[in-house]
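Structures incoming, each one as structure tokens.
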Structure I
Amino acid sequence: MTTLKIGDVAPDFKLPCDTGEFFHLRDHINVPLILYFYPKDMTSGCTQEACDFRDALLHATGLNVVGISRDSVKSHQKFKEKYSLSFPLLADEEGEVCQSYGVWVEKSMYGKKYFGIERSTFLIGTDGLIKNIWRKVSVKNHVAEVLKALQVL
């Protein structure tokens, strides 16, 4: 498993987007980029996080947000439409980007072990370097923490 640190170069990737086009990371770091990984479309925590980012974008300029999960493009399209999300959702169905960012981890629920996405956020600067990392994210107040970190860039 990859363990990225602040100051590392953000691993480049190209993934299908909810728009039907491809999103290539290197083409989108002209302003700081918030790259967040979430477990599943339409679940309560993931919906709250997405809506919090959506709402933050209404009040911020020069901000890029991108969400990634292993859900399909079709699932992302439904999720985005239902909640009027204003940022790209990327489909990492094979999990390669999740692996390169170290967010595909073993989890445990009710004593049963399984692999899934650890809710994580990466702040990537215009130089392509990771400026901040939040792992094992708790949804409540997370977006406010990210926006506060942006103020020091």
Structure II
Amino acid sequence: MPQKLLPMFPAEATSINPLLGFCRKDDMVYYFNGMMPIFSHGVSDLNSFRLITSQLIVNGNASQKDIVDAFGVSRISVKRYVKMYRHEGASGFFKRRKGRGSNVLTPEVLQKLQGFLSEGRTVRSICEEMDLKADTVNKAIRDGRLRRSDLDVEKKSPDLD
């Protein structure tokens, strides 16, 4: 005959639902099923937090609402990580994120652009020739990765004499 679990938690534990709780001790977070610890992770380890809460939901031990209420996280983020867990498993939380595509302004392109700018050419004419967006080149100028020619700067700056 099945035996009921009493909802007993360590004194410092916070309840997630009647059977689950968690507590923070030093720089660790511990999860409990009654008095038995079931998982732990570092306080700053968000991926482990996302993994364990998603596991609790998928295994039917907690609802999304339980996690949202207990930890104060947004409902949409809980749904997002449960979906990730269902599709990719535990490894989905620890794999390296996909970065953006290759950088348009590679060192070689920057060198070529700087040569054109030093000749006094306009950004527009350079972009048309190299099939680049003017915003990309202008941002590189603003960031200091590229410098306009002295002639171009003199044309744009008003005389202060």
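Each reported figure results from applying straightforward, stated rules to the coordinates on display, with no laboratory input. If you're wondering where the values come from, they're calculated on a predicted model, not measured in any experiment. Cβ atoms are built from the backbone, for glycine too; each structure is taken alone.
Given a value of -8000 for helix-only ellipticity at 222 nm (-39500 (n - 2.57) for each DSSP H run of 4 or more, over all residues; to 500), point me to the structure among I, II it was derived from. Comparing all candidates, it corresponds to I. Looking across I, II, the calculation of Kirkwood radius over Cα pairs in Å that yields 20.7 traces back to II.
Supply the structure label, taken from I, II, corresponding to distance in nm of label points 7 Å out along Cα→Cβ at positions 77 and 125 with the calculated value 5.2. Only one of I, II returns 5.2 for distance in nm of label points 7 Å out along Cα→Cβ at positions 77 and 125, namely II.
Assuming 31 is relative contact order in percent (Cα under 8 Å, 6 or more apart) as calculated from a single structure, say which of I, II it is. Attributed to the structure labelled I.
Say we calculate Rg/Rh (Cα atoms, Kirkwood Rh), for residues 53-132 alone for every structure; which of I, II gives the highest result? When Rg/Rh (Cα atoms, Kirkwood Rh), for residues 53-132 alone is computed for each of I, II, structure II gives the biggest number. Comparing volume of the Cα convex hull per residue in Å³, for residues 69-116 alone across structures I, II, the highest figure is found for II.
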